[in-house]
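Below: a set of structures, written as structure tokens.
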Structure P
Amino acid sequence: MIRNETYSYQDGRYVHKLAVKTLTDGEQIYLQFGFCNRLKDEIKAMESSKWCGAIGDRPAVDAKITVPAFGSTKVWRVADSQRNRFQLDYLFGRNPYLAYDRPMVEFTPSRSLFKHQEELAAFALTRHYCIFAAEMGTGKTLAAIEVMEKSGVLDWWYVAPRSALKAVERELRKWNCKISPRMLTYETLREEMKVWLDGKTPPQGVIFDESSRIKNATAARSQAAMALANGVREHWGDNGFAILMSGSPAPKSPVDWWHQCEVACPGFIREGTMDKFQLRLGLFEQKQSLAGGVFNQRVTWLDDETKCAKCGKPESDICHDEAMQADYHPFRKSVNEIAHLYKRMNGLVTVKFKRDCLDLPDKVYREIILKPKPETLRAARLIAAKAKNTISALTLLRELSDGFQYIEVKDGTKVKCEVCGGTKKCREGVGELDMTADANQADFEIKTMDCPYCDENGEQDKIVRKIQEMLCPKEDALKDLLDEHMDVGRIVIYGGFTGSVDRCVGIAQQKEWGVIRVDGRGWWHQWEGKSLPVDPLTAFQDELEDFPRLAFIGQPGAAGMGLTLTASPSICYYSNDFNAESRIQSEDRIHRPGMDVNRGATIIDLLHLPSDRTVLENLKAKRKLQDMTLGALTEALQSIGADDERLF
């Protein structure tokens, strides 16, 4: 069925109206309109947009659209998707943003909440599909509990990293939540969506905790989250809920916002792909790849109007000096697209900073600098000299700084040969291969021969990775810290490697501390030679008398999200990994409501070899970017008045 739409736009003092015909076949939306660059640009920004040409001339390309539908008039087509329908509604005067401009609903919370938690809950109960960009420790989980109960919805899914789920389950018990959501990790959700059957009813509400995990649009877990949220919207409409929560939504670049906004509300952001999105936010130039193709390399983000729209440099740069004829071009003021992005997200995203919401003491940072021994420095120089590249050298130096090296050894068993797959035969090229276009390849052929990699028996020695420990001053420093915390009875320790975590566990056990270990292998705990008889988080947080000395030891990525560890006044980083988000998240496990404000929160870094300093400085630089990103967002959102026009 053909629909007649009207696209209105203003050009100076005049308002123009353009007739548009649309037709939908369930998979594509076809649009026919007269010449209009403005509308053409809007269509080109949409998902799967394509210029079809004249349908009457190419019936095989669009066989579902008959010639009588549009005649032989040229048309565009876009995917029939939620995001494109949202965008077309906006273009044709049915403003879908009105739902995101409504005043907040009023409700009476069932528990004693901070004001900002009430505001978070009211935001979700009003918007239904939205994002909490609330800093770690602001109490997003309790706000989410209130939303689940006050929504009147019983069927909820709660998706989060494994470590965060443990903490959420504890919060549900602690606050006597009347809703029992289905708890899933992002990996479980991915498997669930793989076998999803058409016609199956989705949950009415879903919460994606630590939603920065789904910022990459191409990742399987991100696509699974998108599919689930789309299902909720399709089936439940305005009665459904999809709430994203993150304390670090954009730690690396503003582009990380795109897919999170898509999951919350497809089409809220104009650009139909992440590539189109980043091309709007930055200045790019084309570069030639080694493979012969072309790719876009970012010159700068368009985050300052004093940057030139052509080269990204300030007006004072020499390239804007007419006397320099070779590189001269006139300065052209750019648009601050980053600031516009934050205004474009108004209504979909709410931001809460801990410093604005809570009266907590500032974190105290302490560095313990440890002098390396001469033999360690010699080993470090040897590693640096022999390493194939910088990353390899830095990784090996970080291992050495933590007092171990990974080594590969035979474990005495056999495995199937990786080359021949156990067949004892393999195929290899014989002769010289000439890659020129006119070459005669008669001197080159592929032959089947006995596999030389497994002695023709189809098996190889199994190689396993083991840890070779060596003396390290970090060990004594950690023992001293454990002694310092003997009266408190609680400490949090993070290590960048599995080997580092295992070494810290061993040190804590030598000092007769109980241990809760959380890393990529999962949760493991021990008290006096046995597993803890109660929930490990409950033991750590609440049962000091029964378990007077407990050390929480983990990797920042696996054990740094969603947990509350305020029973400890300190975090010791035995070593760091390269992930800035993991560092940002893990620091705040002890700095949140419930902490002992008199003891405060102390963040301790053990620095041994220069590689430790290199990694730490790199993480600090990324932390500054996180503060700048969220800070700019808050400023931009607070600057929007009630009557301001949304910047589309």
Structure Q
Amino acid sequence: MRVLRRILIYFDKLSRMSRIRTFEEYQQAYRESVENPEAFWSSVAETFYWKTHWDKTLEWDFVQPKVKWFVNGELNITENCLDRHLLDIPDKPAIIWEPNDPAEEGKTYTYKELLNAVSHFSNVLRNNGVQFGDRVCLYMPMVPELAIAVLACARIGAIHSVVFGGFSATALADRINDSGCSLVITTDGAYRGPRVIPMKATVDEALQRCETVKTVIVLERTKTVVEMQPDRDKYWHDEWAKVKDECAALPMNSEEMLFILYTSGSTGKPKGVVHTTGGYMVFAGYTFANVFQPEENDVFWCTADIGWITGHTYMIYGPLLNGATSLMFEGVPTWPDPGRYWEIVAKHKVSIFYTAPTAIRALMLEGNSWAEKHDLSSLRVLGSVGEPINQEAWEWYHRVIGKERCPIVDTWWQTETGGIMISPLAGITRLKPTYATLPLPGIQPVLVNEKGDELKENDVEGMLCIRFPWPAIIRTTYNDHERCRENYFATFPGLYFTGDGCRRDADGFYRIIGRVDDVMNVSGHRIGTAEVENAINEHPNVVESAVVGYPHDLKGQGIYAFVISNHPPEDEERERKEITDIVTKLIGPIAKPDKIQFVTGLPKTRSGKIMRRILRKIAGGDTGNLGDTSTLLDPAIVDEIRNGAV
């Protein structure tokens, strides 16, 4: 009760999340955010509950880099997600869980029930030796216990590291070892459409290479038979029975780590993006409120897995910070039939729907009839995330799903940004298909050329950078700050470099046109070329490989691999399968090459650098003009590769 009394003092502020209602208000907020960013973000932060007010709003330096927001402020993000809502909406649904199989009964957690569950599992973690600052790995399907475990970590100051359940044992082990996790939470198995995936077995294989993990907590989901190591493995329900459901939230410094989330980079090793507590909270809450414009009785459905940043920010934290109802779905959009998404929308009266262009394109190919079978009249706002959406998919989404009455918020952001950076505000910003339109207040985008010169006029294309820090900006890459500096701040001094190319039209609207580094965007998932190449090169007959992205009708980008063999494959199809099996084992199915071409050489400069622009053109079928090849060590190899394209 003492906590609630303290929060009650702030109740009037908390009930007024900083909300923009008109385009004129957007223009005013944006102007204020640029003219005095610290005052702007300080006013936004005041709408949350802090145990200790900050001394200084911002300290920053893009050279080191070093960024601190709300310096010396203290808070716990779960009090803002849960405890404060007990004052006015304790019985409102916080999370609605829809299982994989439509015949299985789902589950709903009210804000009061979710707080009790999070507090209960917080005590489970403490009872198993988890302390402030410890790293906890979560490798689970989309079950409500995953969200509960994430919030439980945050409540006691443990750092959660969620690993997407589609990653292989090798990829899981790499992430556990890099972060030094002491505890892993998983399930016996996972349902994915008609399949049952052995999650615990993958963890067991991964932990053969991990020395830091002392405990594994296993949730029973599929009743899959698993091996339990007596000194290490424990069942969720057994540990749950040992503790109570009262656990006070631990005060945390604004700059304490909240989570580590791994993302592929241009080198082979995934990098652990670090987000901290205060700034991430402020940005997640503010962007959710303004981009989606939620109303009191909305049901918000973000289809992303919590293993990705979209699931972190807009399935868990953003909606709960705003007292919204968030729907969580375990399954896939096409099982038991391609109308599954639309059945769920009708069943739960979803009003805000946020998904990826890959899913939109896949469902579009199934035809309109699946959507027309279901009542979609509850939909009010549609969203797109993960990659640029193409015109055809945008138009279908708008016409068939939104019935030409739902604004589409085409959002651009990254794991490293923590939240949405450029997007329409639903019902406020004028829409332009395929354009993310305008930056949110507090975001100062800059387009530069290859020399780093700013392109100040409109109707230009360049590389997208950000001039000034925002509260949820990446703080570091875990255990490797130099990598953070090199990747994001060294290319163009004084700017954060996104790695994306971008067009700004005559009206100042922004359209993302793809990566400019060696990172592919496959079905909205960032995959580093080097990571895939390293896996391909494990095949005993592979000497060298080069991987590029190419336009793919469904995935946005597909993966095209050029492979040099020790000797010509006796059976090319068999060797292609062997290579894809290795990539699946070492990374996961999401990284499998769509096309593999066997070649005798690669287009390299005399210094040994692979000219990937040539390979990208060949992979994309644009072989008419490959540019100047005179600087290559062996220009003739280009014709060979072009003639053998698959």
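No lab work stands behind these numbers, since they all come straight from the coordinates. From a predicted model like this one, the values you see are computed outputs, not experimental measurements. Cβ atoms are built from the backbone, for glycine too; each structure is taken alone.
A value of 83, 82, 67 was computed for Cα extents along the principal axes in Å; which of P, Q is the source structure?
Matching structure: P.
Something else now. Could you figure out which one of P, Q the value 0.45 for FRET efficiency 1/(1 + (r/R0)^6) of positions 20 and 148 (r between Cβ atoms, R0 = 41 Å, to 0.05) was computed from?
Matching structure: P.
Just checking, which of P, Q has the largest value of mean count of other Cβ atoms within 10 Å over residues 300-307?
Q
A further question follows. Figure out for me which of the structures P, Q the number 17.1 belongs to, where mean count of other Cβ atoms within 10 Å over residues 124-131 was derived from the coordinates.
Value 17.1 for mean count of other Cβ atoms within 10 Å over residues 124-131 corresponds to Q out of P, Q.
Another question about this same structure. Out of P, Q, which one gives 30, 24, 15 for semi-axes √(5λ) of the Cα gyration tensor in Å, for residues 44-219 alone as computed from the coordinates?
Structure Q accounts for this read-out.
Sticking with this structure for a sec: So mean count of other Cβ atoms within 10 Å over residues 196-203, computed for just one structure, reads 20.4; which one of P, Q is that?
Structure of origin is Q.
Which one of P, Q has log10 I(q)/I(0) by the Debye sum over Cα atoms at q = 0.12, 0.17 Å⁻¹, for residues 236-507 alone, as calculated from the coordinates, equal to -0.81, -1.40?
Q
Give the label, chosen from P, Q, of the structure having the highest value of FRET efficiency 1/(1 + (r/R0)^6) of positions 140 and 276 (r between Cβ atoms, R0 = 25 Å, to 0.05).
Q
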